[in-house]
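Colleague: Pasting the structures in now, so scroll down.
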Structure 1
Amino acid sequence: MNASSVPDKLAARDVAFHVVRDVFGPEGRTAQAAFDVRARKAGLDARDRAFAAELAYGSIKQRRLIDWQLQPYLGGRDKPLTPAIHDVVRLGVYQLRFMSGVDDHAAVSETVNLAWRHGHKGTAGLVNAVLRRMLADGPREMVETEFKSHDDYLGVAFSVPTWVAAQFGAAYDGRSEAALAGVNVAPRHAIRVNTLRTDVETVRAELRERGIDSEPSPFVAETLLVASGTVGDDEGGRWSVQGEAAAMPVDVLDPKPGESVLELCSGRGNKSAQIAARLGGEGSLVCVETDEKKVRAWRELMERSDVANAGIVIGDGRDAASEIRADAVLLDAPCSGIGVIGRHPEARWRKTPEDGSRLAVLQGELLRAAAERTAPGGRLVYSVCSSDRREGPGVIAAFLEESPAFSRAPIPARYEPFAIDGDIVVPPGIDGRDGFYIASLVRASA
């Protein structure tokens, strides 16, 4: 593609620049929130919006690798670049090294224009010189022996903190590099069909009429994996956007019509609606959530989804609804969220290695509370969207050691590809999934 065939993208690049500054500047916004505001104000058409999103999100994710590639050109400067101009040149590098369909010379010239807009003649000249030298030199070769460790090498190669690379290695063994590569790719879009209102094949046919291909999940019966395009929540409540892995804990819990179900830390209600649909209007569902904003969203979703047999308690899951003894209990616990860093571009740069140990204390307390509310013979599913073993196997091992009434339940055969030491470990990034840890427990009937 030559420069003349590329539409004017200065506005799109300007949007991407402001999103990056919103994320790494004093505001500390999320990439999605910043992009929604900036793109709306700019009035971008669909094509430019997609360009701006790829440039903003991609450059945020690839920030460490971009900085490594820039080091030979900027590392020897006596005076560092201003944060704004440093981000401008990063955007230029992303276009040259990561984006397809962008003419190199157009990428350089438009990035230089961006440097003019947010700097001055001198900074524009510097950006021009750096990018043209990078073009002339070609891609910088990575040699593992030049890095402090294998994890440090992987951290730069896949643009994550070194400790995240190490954590993936401990959690996913031979699949860790595939997971690291996968979190730099957009996660696969999926929806959960509300079987209280419709069925999977009817929704699939409707999407097909819209030109959107989908296929059933091989794991979760009510989940459709969208092969092309994107789908928002259905205003009539027939389906909701929900990742395939996020729907797995309820599938493993397997709530049945007529049962009593308790969900701790129910959030905005996606898993609640999934449980209610599995109950089919029979039995009962009690949810517990401490965040009142999320409770409002929960109530709206239940109304939209035609759920009539669910109630919510506003309170801390460690002590709320203490009188309940349920046939099935779900605890999707607050966690570090390392398993979903592919879904949130800035997340990898805001997590810390200490998150797992800090949160494991809370998770253990919540799990003990969930166990107390599980009736004899009942089922308890614990899940976190984290790769940190302290939040997954560590919490479960400590719990089982002090709770002889509980033991691991058999894993459904379809989840065998994810089975590790009796639990379900879903690596992030592979086949477009988020990362989840799921433990299925059962309480003795006596």
Structure 2
Amino acid sequence: MNHQDYFGKLCSTRWDAIIVGGGAAGLWAAGTAAHRGKKVLVLEKNNKAGVKILMSGGTRCNITHHCDSRKIADAFGKQGRVLLSVLQRLSPPDVVREFEAEGVSTKVEATGKVFPVSDRAIDVRDAVVRRLVRYGAELVCGCAVDSVTAASGLQGFEVAASVQGQSIQLACKTVLITTGGLSYSGCGTTGDGYGWVQQMGHSITPLKPALTPLTSPDSAVHELSGLTLEDVLVRADVFSVNQTKSQKLERRESRGGFLWTHKGCSGPTCMNVSRCFSDRSPEDRLELVVDLLPDSTQQELEDWIAQETRQSNRALSTVLGNRIPKRLASSILDKIGASYDPHLAELPKSIRIKMIENLKQHRIAISGTLGYPKAEVTAGGVEVGEVNFQDMQSRIQPGLFLAGEILDLDGPIGGFNFQAAWSTGHTAGLHLG
């Protein structure tokens, strides 16, 4: 069949469901709906499906998290309660079983992240594409959707698109929008879906990049570039500052790995709290507070220094180097005014207090984030109260379904966001058409 005939067939078919967006949520939904015998068409504007799947997890793809459904929902904060119903239909163990059935063996890493044994994201993407094709869904890549509108005077929807320079008009009974957000703009995510659903009456909560590296104006931070810590506790503090007082606007914590970079800091902990620092007013004061030794209390550290002092007369940097990397120890000494590196026996009380304070509350000035180009997810989106999570159908426009990152749901690093995409897509797929 030549291209002209093929496009003609697409346009002449009245589809049970058209899915706009061939990412995690859309690909999974297509397989689920087609398995029910529905006539399903997936439109993806990139030349290949699942581009974000292919990029995620350092091209390894963190499929889900090794936990129960309640932990997934809790990871999304108060918004996560809406996910409980979709997680009942497709839980983390269900996702693992589905991928195993598609030939993708999985493994659980120490952090609880679930990856394919092959460490190849392409195996994950190929599995969900293989699933939808086997059940009879149609996938068209390189097809940019221009508009999605409710058909006037008729039940259903009209989708205008262009493919290979040709405009096409498609009709369907139901439509699922899984176009993602604005994160990883290199994946082609340009936020088109927000405009379409707004035209159909939906509200979009404020959008900002999340799970993105942080920037700092502090040269001492940049000098530590490349240094990593396996286990710290970070707290994001945001203050609104005026002439009379400083008011705390937001606080968020995360524990895990930390990385200094030439622009600021990154790693799971920094990225998990990054939404606090996105799109802030220039007048706001942004600060990251790092507990470098979260398993030790301040009193335990004071007792440790006292014991070290009794047992030896080593240089302070040598003692600190037993608990934290030497580069970091030297940076802290400079910060607290002990660049001369005193021996323990001559350690002033003021220096000891500042040192322990820095170990438990190491403060880093933050200027912002690297934004959407480096963000793994978008915070904000379609107001979740406007969507029925029993079927993922709009409460405003019958026949319109929504799933994945376009919704106002963003979770931490660790496979939580993919799980939300698989589960919301699956639930939509159970009801499309």
Structure 3
Amino acid sequence: MSVKLEDIVSLCKRRGFIYQGSEIYGGLAGTYDYGPLGNALKRNLRDEWLKFFVDGWDDMYLVDTAVLMNRKVWQASGHEQTFHDPLVECSNCHMRFRADQVKDKCPNCGKENTFGEPRQFNMMLKTNIGPIDDERSITYLRPETAQGMFVNFKNVLDSYQPDMPFGIAQIGKSFRNEISPRDFLFRTREFEIMEFEFFIKSEDSDKYFEKWRGDMQSWFKHLGLPAEKIHEVEMGEEDRAHYSKRTIDFEYDYPFGRAEISGLADRTDFDLKNHQEKSGVNMEYRPKDGGAPFIPHVIEPTWGLDRHVLAVLANAYSEDEQGGEKRVFLKLPAKLAPVKVAVFPLLKNKPELVKKAREVYEMLKKQVEGEVMWDDNGNIGKRYRRQDEIGTPHCITIDFQTLDDDTVTIRNRDTTEQTRQKIAEISLA
């Protein structure tokens, strides 16, 4: 089926996945708040990424670095000088847009030929540190998490003496003063990135670029994203970041069109070399076999966590007809579903059913990895529909037969088929 972005936005608001930021005051463009279910989905994605790329590797070191950094970091990295987007302003309505996202007609007022020459706009969000607002107190909310890993490169070397190659990984918030935020979670001013810097010898750059390229494709498969919706785009020199020797963008077919979900870059030794030069701190790696010290090259795989949330929701959004009515359900992989299983007493005004259902609920909370939900609100059909909409893979109903033979009804979200199982033998596979 063809999924509309507005259907996803509506479901997210209705079921507590994602809300507009500062909604009671009219919102703030490019900001969103995650509700309980959205936060659980995001956490599950984050945990899967850590299992896939960090926890299973002996040579990957997870850090959590500060959002605020010394301004000199952004000067040394080149962001203060080069981190720009082309900005145009409509002379009729005075709305501003990224020049590469508009043509001759203003998207806001509809007038044609109202844009002047583009000017460069630095996307870093500027702030001030300390009590005095002057040039010396200027810094920025980080536009990427990478620099926190580069400036801690020597700290990790000194603390762990890792063998080459090795990686430094991080999941964290980044901020960009987007000219025109758009498409729900896709382009926002505050977002979360999952990435790592993999430090290698320069002669191994092609080998590890291809290695991580393959692993990134395996990751999308792991999430259940269809291979035909993932596209690799080799970026030309004019489109690459200032630090990149080679970049591949991984694009996904979102409801609004094909757009970037992840990226893979060969950053060479640009960052470590610049930080060594500007800070005066030695960033060389000294081989344990006594070889000559060198500044490592870096391969950087990057994933937008919020864009992953949007892709997973878009891929999972499904509709069918049950009992003559449209049913909306999220066909989420069980490992990503915010709620793993829901437990119902058939009737909430029957103490014997409620008591038995509570026993099953407490048992599953100890056995199931993830959230188990109690739901006794409304009739059984409404409860099924509600759980379907939030992507719960299985619902367990305790009825009067349960009191006789200790069996329960287990309903499958995707097929709506129901089976009976002994409580002691419950399987949610």
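Colleague: Given a value of 6.5 for distance in nm of label points 7 Å out along Cα→Cβ at positions 104 and 256, calculated from one of 1, 2, 3, which structure does it belong to?
Modeller: Clearly, the read-out refers to 1.
Colleague: Among 1, 2, 3, considering only percent of Cα pairs over 19 Å apart, for residues 328-415 alone, which has the greatest calculated value?
Modeller: When percent of Cα pairs over 19 Å apart, for residues 328-415 alone is computed for each of 1, 2, 3, structure 2 gives the biggest number.
Colleague: For mean count of other Cβ atoms within 10 Å over residues 144-151, which of the structures 1, 2, 3 scores highest?
Modeller: 3
Every number here is computed from the coordinates shown, using simple stated rules; none is lab data. All figures in this text were calculated on a predicted structure; none of them were measured in a lab. Cβ atoms are built from the backbone, for glycine too; each structure is taken alone.
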